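What follows draws every value from the coordinates through simple rules; no lab data is involved. Everything quoted here is computed from the prediction, not taken from an experiment. Cβ atoms are built from the backbone, for glycine too; each structure is taken alone.
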Structure P
Amino acid sequence: MALPKYQKEDIETVSTDYPFVSLQAIAENLETGFIVLWQYHGVFVRKIENKTINWSSSVVDKEPVIDGSEKDHIIRIRAFNQTKEIHIWRKGLDDNNVIEFDGRKREDKISGSTISMSKIDTCMKLRGVIANQLKEHKEFSGIKHLKIKTRNYIGFNSIGQAGYVDSRFLKFI
């Protein structure tokens, strides 16, 4: 079996800090796409449509905590579509034992203050919880091997050495 060929391409992109406010704020910013929510008791994949996350699911026996105390349970969030991703991760506790989050929003091919970077798109096979939850959606039912397409951005460090500086989810296929 031949290895897939990856081609480096240049793309206009911008990455900005993104403070975590709420799951609904993420959905409103993204408008449409998918969200992967890591909480201490599970990983949850849901669709975002019309600026709303559809939290109902018949596949999983556990449901995400979204009752106003979700900040206590969140480990990581990746909400994405073809052109942008919002990535939030738990940073730790501040001096007052309040949970802090870090986050960024990466958008490709937008007008304004973008920078040109090299990128490589790849696909990873999905298994387990995420694949099972996706098979619940009509567009993925009957597909044996689900994958996630990711975009990896190439940058240079202070001595000119190239490497991946960021990556984002693009879509499930």
Structure Q
Amino acid sequence: MTFGIVLPLILLALLVFVLVMLARRAARALTVARAGTAFQQEVAGLSGRLMPVIEELVRRVDAVRRHQLPADEIRVTLATAHTTFESEREVIASWQLPTGFTVLVADVADDLDRLARAVEAIDFGTQLIVTGSSRQRELEAQTAIKRGYLNLLHARQSLQDHVATVASRAEATRGRAGSNA
């Protein structure tokens, strides 16, 4: 074979190799971007399911704190909310996590645990109001309800912050994937 034939074949092989490497890198970047977007949708779905429950709970607990609603009327709402938070905790345990989001999922799980504990504190306070008769029990009940209420507010804000963080990280991942392709 002559040099005039071998050189174009080598250049063609090199070009095919470079194209294959670029295609693999683009496919990898696309996979990462898709995983980030899918995860963002999972977290947004979780937020969409939880926020109405939290908002209703905050509204009703605030009414109990202000003595506008009897304490025994929110016990069913508390039980439903607690079940929701526990079931969502189990759901996020089964999520497929893209790279870089593990800590955020742990934080979201902590928020769900905090919400469940807040509901338990509020439930304890409402139980004291329903069964108690002394002034000291009333104060203890109000303290438990207020602590639970504040934990609800803080957990709600923390959950919103984590949803925003996931959205910004997913957007950054898509941006990096677009620039790498």
For this session: Tell me which of P, Q gives 1.7 when you compute distance in nm of label points 7 Å out along Cα→Cβ at positions 14 and 86.
Result: P
Exercise. From which structure (P, Q) was helix-only ellipticity at 222 nm (-39500 (n - 2.57) for each DSSP H run of 4 or more, over all residues; to 500) calculated, if the value obtained is -2500?
Worked result: P
Seminar exercise, completed: Highest-scoring structure on distance in nm of label points 7 Å out along Cα→Cβ at positions 62 and 94 (candidates P, Q) is Q
Problem set entry | Parent structure of the calculated result 5.2, given that distance in nm of label points 7 Å out along Cα→Cβ at positions 38 and 142 is the read-out and P, Q the choices | Q
Problem set entry | Source structure (of P, Q) for semi-axes √(5λ) of the Cα gyration tensor in Å, computed value 27, 23, 15 | P
Exercise. When FRET efficiency 1/(1 + (r/R0)^6) of positions 134 and 150 (r between Cβ atoms, R0 = 30 Å, to 0.05) is calculated for each of the structures P, Q, which structure yields the highest value?
Worked result: P
For this session: Work out which structure the value 34 belongs to, where relative contact order in percent (Cα under 8 Å, 6 or more apart) was derived from one of P, Q.
Result: Q
For this session: For distance in nm of label points 7 Å out along Cα→Cβ at positions 22 and 46, the calculated result is 1.3, so let me know which of P, Q that is.
Result: P
Exercise. Thinking of P, Q, which structure, once distance in nm of label points 7 Å out along Cα→Cβ at positions 30 and 78 is computed, gives back 1.1?
Worked result: P
